[in-house]
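Following are the structures in question.
Read the figures in this text as sums done on the coordinates, not as results from a lab. What you are looking at is a predicted structure, and each value in this text was computed from that prediction instead of being measured. Cβ atoms are built from the backbone, for glycine too; each structure is taken alone.
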Structure P
């Protein structure tokens, strides 16, 4: 297996998710922020390009309003070097941006995703990348979710993050800890994702054994 040509994609690590009106609840945001910083530092040391993504909405928006403090990049990201900045207004970091062209020009074949939120912009970007033929890694302890309640019911941040991580590992991305990714970068290896069939078979075996 050839060494993956990685890029680290740091998605929407903005104040809104830390001190603003959409605080990340699981995993603990201070833990995920620290792991984002570790991933960025390791990428820099390994000559892996770092792309920082920033979500910006209209100035009248209740979240990520352009020009607001909540829309600003969190200091963990703002204080570190980056190779490219992508501004987006949709969930996927590819939609309406130059990200695909920037990656193609550098012959990137593997994206490592960190940042927020697991179930929204991360998942949308991952799905987009997979459909474009890219391999994807998702660092589950450098990301996070918020809880939701609406007409469909209630889901905690932990449940949302966990369910999306399991689904992503089943076919879309290799889901791993930051520590596991650091080891893979050091060894020049690719993290392994699962597949739908084996994921379902294991779940059925667990149920039948209960």
Structure Q
């Protein structure tokens, strides 16, 4: 799809949003690589499995948009509003997500490797089983402990509020529930896990205090 055709689709979509006339944008499976979508109003648009590689979506309004399985690798999403967007299984590797609003977005299974999330709002986002490896601007604290396996590791990604250990990935409360269920009859291992968790939380608080100190200098 060329830029002129895309502009027509967006114009119709904006009319649909305004008064119910026009036409909702159906850009599912479309080739939108390198497209100029800066500040575009694509609320509730259908962008399932669209090819948005290297597209410019900076400050675009994508609230409630369906981006399930879309390829957004290297896309510019700086300042974009993705509140409540469906990003399940989306490829966001190397994407610029600085200051993006991802609150309440569904990012289950999304690939965020090497993405820049500096200043992004992730409140209430569903981040289960995302690929977070080498995400830029994240605080990652890991502790290696011996449990039922040698050299097991508990990892906490502070900005995403995600905990991982073995095949587990989830929130702190989900991790505690998993520990209680898996090691219900082994108080020694439960205590070992909780010591590691408490250490990680202490280090996370220390990192936050250090950051505040540096900002004051």
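Of the structures labelled P, Q, one was used to calculate distance in nm of label points 7 Å out along Cα→Cβ at positions 65 and 105, giving 3.4. Name it. Matching structure: P. Kindly point out which one of P, Q the value 22.1 was derived from, the read-out being mean count of other Cβ atoms within 10 Å over residues 57-64. This figure was derived from Q. Taking relative contact order in percent (Cα under 8 Å, 6 or more apart) as the criterion, the top-ranked structure out of P, Q is P, with the highest value. Given a computed value of 1.9 for distance in nm of label points 7 Å out along Cα→Cβ at positions 97 and 185, which structure among P, Q does it belong to? This figure was derived from P.
For the read-out mean count of other Cβ atoms within 10 Å over residues 153-160, a value of 18.2 was computed from one structure; give its label from P, Q. Structure Q accounts for this read-out.
Taking mean projected area of the Cα convex hull in nm² as the criterion, the top-ranked structure out of P, Q is Q, with the highest value. A value of 2.4 for distance in nm of label points 7 Å out along Cα→Cβ at positions 9 and 33, calculated from one of P, Q, originates in structure P. Computed over structures P, Q, mean count of other Cβ atoms within 10 Å over residues 73-80 reaches its largest value in Q.
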